[in-house]
1. Have a look at 1, 2 and say which one yields 31 for relative contact order in percent (Cα under 8 Å, 6 or more apart), as calculated.
2. Can you rank 1, 2 by distance in nm of label points 7 Å out along Cα→Cβ at positions 48 and 152 and just name the one with the largest value?
3. Of the structures labelled 1, 2, one was used to calculate Cα extents along the principal axes in Å, giving 45, 42, 39. Name it.
4. Taking semi-axes √(5λ) of the Cα gyration tensor in Å, for residues 8-79 alone from the coordinates of each of 1, 2, which one would give 21, 14, 10?
5. If mean count of other Cβ atoms within 10 Å over residues 72-79 is computed to be 19.0, which of 1, 2 is the source?
6. The value -11500 for helix-only ellipticity at 222 nm (-39500 (n - 2.57) for each DSSP H run of 4 or more, over all residues; to 500) was derived from one model only; which of 1, 2 is it?
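Only the coordinates and a few stated rules stand behind these numbers; no lab work does. This one's a predicted model, so the numbers in the text were calculated from it and none came from an experiment. Cβ atoms are built from the backbone, for glycine too; each structure is taken alone.
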Structure 1
Amino acid sequence: MDDIAADAHRILGHINGGRVLDVATGRGGFIAFLADGLADYDEIVGIEIDADRQAAFEAATARRRGVRFVLGDFLGTALELGSFDTVAVSDSLHHFDDPVPVLRRMLDLVRPGGWVVVAEMYRDGQTDAQLTEVAVHDWMAEVDPATGGVHRPTFTRAEIVAMVDALGLEDIRTLDRRNLLVDPHDADAVRTIADVIDRYAAKAGDHADLARRAPELRARLAEVGVHEATILVLAGRRSGSKPERSSGYAAVQGTSLG
């Protein structure tokens with residue numbers, strides 16, 4: 001079992017996933033975390049508003065059993081209340097105008113006693129190399145709205161916890177996933193972030209105040225390098241018919257983003 005699968009099992013291994021919904025699934029990157037981590041599942045449905053991501057989703061999940069893509073707007077698509085046993089969202093809350101209605105709808109769609117899973121990168125408590133990714137992401141969150149998209153800066157850890165707390169979930173487990181052991185100047189990682197900077201510099205176009213940030217970010221990348229920002233994963237159970245209850249948050253140790 002690799003480090004990512006081990007982390008997934010640590011926080012999700014006690015959950016029989018049943019019918020799973022992955023919100024704003026994108027290219028299906030979180031499907032592996034769910035499939036490898038859950039004790040079992042019947043099917044995983046990924047819902048995504050961008051049709052251009054379906055091919056990548058299907059390629060990424062081709063060897064996974066019971067996985068399918070649904071094209072639609074999560075907040076606008078008709079879905080039966082309480083029709084899922086597990087509802088998850090990963091690295092997407094900051095892509096909505098307001099994450100609160102997203103989380104409330106997730107709660108409505110999961111059955112009583114079912115599970116809500118939230119994974120989101122955060123901005124505070126990061127190393128210098130991790131702050132490179134945070135800085136690039138914050139710049140992206142300025143470029144996208146200026147060019148007609150929706151993007152927010154990353155949240156703090158406390159903000160993510162508070163949003164999940166507001167759902168009134170029980171038996172919540174948390175996992176902070178990070179990997180600081182790799183070389184921050186790893187060629188592939190640096191190239192990936194450099195490509196993002198180049199793409200967004202072109203997207204900034206005539207917004208000179210935004211475009212001029214690109215050289216600063218490239219210089220930081222060359223000097224400091226980059227590590228992925230820490231991701232907070234929370235899994236909690238909707239109140240209702242339930243197994244034996246524990247109270248409060250249980251922290252699960254995790255070390256790898258892979």
Structure 2
Amino acid sequence: MGARVTSAQAKSYKRDGYLVVKGPVFPAPVFRRLVAFSEERFAEHAAKAGGKAPALIDCPHWSDPRVFEWLLAEEMLSIVEPLIGPDIGIFACHFLRKPASVGKRVPWHEDSAYWKGVLDPMEVASVTVSLEPSTKQNGCLSVIAGSHVNGYSDYVKVERPDQQVFDSEIKAEQIDESRAVDIELAPNDASVHAARLIHGSAPNTGTMSRSAFTVRYFPTTVKYVPGAQPHFAGDFQIYLARGKDRAGNRYSDSKRSYKPAGVIA
């Protein structure tokens with residue numbers, strides 16, 4: 001498979017910090033397996049929590065190598081290679097769900113604020129494959145185009161934290177909401193955003209749930225620094241997806257299962 005992203009799209013990603021990939025990412029049978037796996041895992045978590053499923057399943061590939069079918073898929077790597085180069089690592093992945101009518105708001109934030117010191121330099125392309133329709137009504141991703149030139153804004157505590165996914169957000173005066181773009185996707189469409197891009201999402205006020213699969217890819221010229229922040233302890237697993245390591249990183253075996261302490265997987 002050739003590159004899914006054109007040179008013009010790669011330039012717009014560099015300029016704006018995000019990209020939308022329309023049309024099916026995966027062949028239909030592969031996509032159906034991904035949706036079924038997501039539903040299976042959320043149902044398992046709900047059963048353990050008295051019927052209440054989490055909004056996030058973090059790094060399920062650590063405990064279940066089946067996830068590598070999608071992480072290492074040529075369809076995914078053909079999206080990120082034109083954006084970050086041929087030597088590609090996997091930093092993390094997540095299944096996300098925002099239930100109808102009750103899904104919480106995700107405040108404006110940069111991923112880089114949570115990963116500061118862990119990745120040097122801070123270069124990650126996060127690919128999100130929509131598993132259900134993603135619309136303004138059900139709280140689709142919103143981005144501030146071009147804001148990735150900074151990446152380390154100042155944060156304040158949110159009001160009504162019980163209605164927010166995070167308890168802090170970027171100061172309002174540091175966000176140009178006139179540059180906000182709502183990323184509406186059909187199932188099996190994808191979006192990509194840079195680690196330093198300001199983004200968030202509104203609450204789900206609609207009648208449809210929103211679910212997605214997100215993978216964080218990085219060029220292997222980036223050095224992973226274990227323990228630079230508490231969440232990234234020595235048992236945090238990263239993987240080589242394609243090419244060669246360029247920064248002296250150590251990678252885990254995608255055929256083995258891990259269950260680091262304190263991670264929902």
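1. Considering all the candidates, the number was obtained from 2.
2. Structure 2 comes out on top.
3. Source structure: 2.
4. This figure was derived from 1.
5. On the way: 1: 12.4; 2: 19.0.
Label of the source structure: 2.
6. On the way: 1: -11500; 2: -5500.
Considering all the candidates, the number was obtained from 1.
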